[in-house]
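*Asks:* What follows is a set of structures for review.
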Structure 1
Amino acid sequence: MTNTVLNFLFLLCVLAIANIAYKGKTFDKTSWDRVILLSSLFMISSFVLLINKNQKILIIANYVTIGLFITTTLVWFIFPKIIRLFGKYPSLYLKDKKNNTRFMVRFELPSMTIKYFEVLFQQTTFLYLLFIVLIDLPKITSIFLFTLIIVIIHLGNLFFMDKKWALFYTVLSFPMAIIFGQTILQGLILFTVSLHLLFYLIFNASYWFKYD
């Protein structure tokens, strides 16, 4: 029990450090220096969580999971060009100050690069929770606590974004945590990373086809 609490507190510290310069920011016309700094922070934070823990974590890497992850990554980074060929920039939507922190809707490569590494970091925290913090608990209890923790963490967005969107992501995190928790415990972290990235692409791309 003591190790569980200490591991969880360590996770909270890493989460705070990794997100201190990220949460609540708009990233409008952000510089590549800032992109590199924040992306590196997420990568280092992920490494800190998993260092010396690899032997405890199950990750299935085969042609399907690796291929899906690589394909999703390629689509992610060329999507700013793709969306501009078929959609229309949602300028009216983005003029509303309540939507400023939803920078993904702009589909600008610098901010998308930061978001990519933030998603990787989020998935690393899921690994850490399931395989390090909660690993000694029965599976049902582990999934329940994992879901509860993810929902509470998402509630923290109330301090950084409009209430509507903070609550939306909190509600969405409930089924997401259950599905991701089950899937990650089976070693399919590359699948959940891909699914996570694809959700952001599809959801935010919808604004390019219904505004202005």
Structure 2
Amino acid sequence: MKTYFIVNACILDSEPSIRDEQYKNGISKLIELTKEMENIQIIIVENNGGKQKYLEDYNNAICTTFYTNNNRHIETGNIGIKELIDVLNCIRRFDIGDDDFIVKMNGRYVLNDESEFIAALKNMGEETHCIIKYGSYDTPLTYRTGECISAIIGMRGKYAKQINIPRMEEKVENVWAAASLPIDEQNIVMLEKLGINVCPGGNDYFLV
């Protein structure tokens, strides 16, 4: 089993300096916290079609950059659709297996040094098929439901491959959560905290 981190990025011409700094902080912290992990691959997927040198500066034996044009070519205001298609593109491009573990993360978000998600990932065994935080930012939950926080989420490849592209009015958090529901509960790590700083819809961070 290999662990793949798929890090979503979208470099916008309208606010390059802010987003550049956010991506640098998020990606650098991820690399720092996973440097002692074995058998991992970090894939930074940038979906606005233009190569970004500072992203490629992270490229090494365990980190690579992959570009798509999904932000330019998919006409939808539902950003989650584009991010999920990026993840599915990565699964195909890197031939990620059913038993491999996929961690989807928003590259603008910054992990805590004591991130509960990373701790769970480092301690997981073969019986772990999903690491997830159910509920929403406003209403976090500690039991299974049809919504999750998708800032960072982990799932075996065979489940991630079955995720349905959300409808226009549907949230991507719902389809990730739905993919986890068939998994036996004893194989799911349901976290109380993720240990990641998020800024959905803006630039003001808060910890979840």
Structure 3
Amino acid sequence: MTYLLVAFLVVIVVPLLTASWRISLLGLALQGVLMAAMVGQRGWPHDLGGAVLLADLLVLRGWFIPRHLRRIMDHLGVGRRNDVIPANLLSWTLAGAAVLVAFRFAGHVLPGEGDRTLLAAVAAAALLLGLLILGTQVTTFSQITGVLRVEYAIALFELGGAHEPGLPVQLGLTVVLLLSVLTLGRFLRRLGASGDGGGVGALDGGAR
């Protein structure tokens, strides 16, 4: 699982260094696919709860959510540029510090436990980076991205548990996530990607 967790860490960091909303959505899709691969590496589920979990990760997170948000962004006519965090040295330093703090935290909480320590570190890093986006960006699309990053971080942390949730719990979690994404999509349609109803402004100054 180590290489999957390293890949997950790369996927959550790289979109912060680019200025493309498409890369942000691709990052969300890859997070879902990587989590599904982690489940598969432990052994493919043979019960309904495990099947719902796999569908949640691979279909809902890895395909539907990025596609749903991309269709809305294309409909709004948003240009390519989207700084997930402010493009300056201070923001990049804060992002690097968040990753460092996450790894130090995991090392203290789960010292010397291999993949479990690494999973906790990557999940904590994903959570802190999501909170960093929520704390530094005010556009609708960036806020939605931050919320989803936090939710994905929680989902990754849950994969480290000794037991998978039963069918009713997993089904409830999946339905809540689906309804949340549909609600966020409605906000995006109504407010526009920049949050001012104009759709483009804050992302790229109207340039395509």
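Each reported figure results from applying straightforward, stated rules to the coordinates on display, with no laboratory input. Note that the coordinates shown come from a computational prediction; the quantities given were computed from them, not determined experimentally. Cβ atoms are built from the backbone, for glycine too; each structure is taken alone.
*Asks:* Once distance in nm of label points 7 Å out along Cα→Cβ at positions 11 and 67 is calculated for all of 1, 2, 3, which comes out largest?
*Replies:* Ranking 1, 2, 3 on distance in nm of label points 7 Å out along Cα→Cβ at positions 11 and 67, first place is 1.
*Asks:* The value 22 for relative contact order in percent (Cα under 8 Å, 6 or more apart) was derived from one model only; which of 1, 2, 3 is it?
*Replies:* The correct label is 2.
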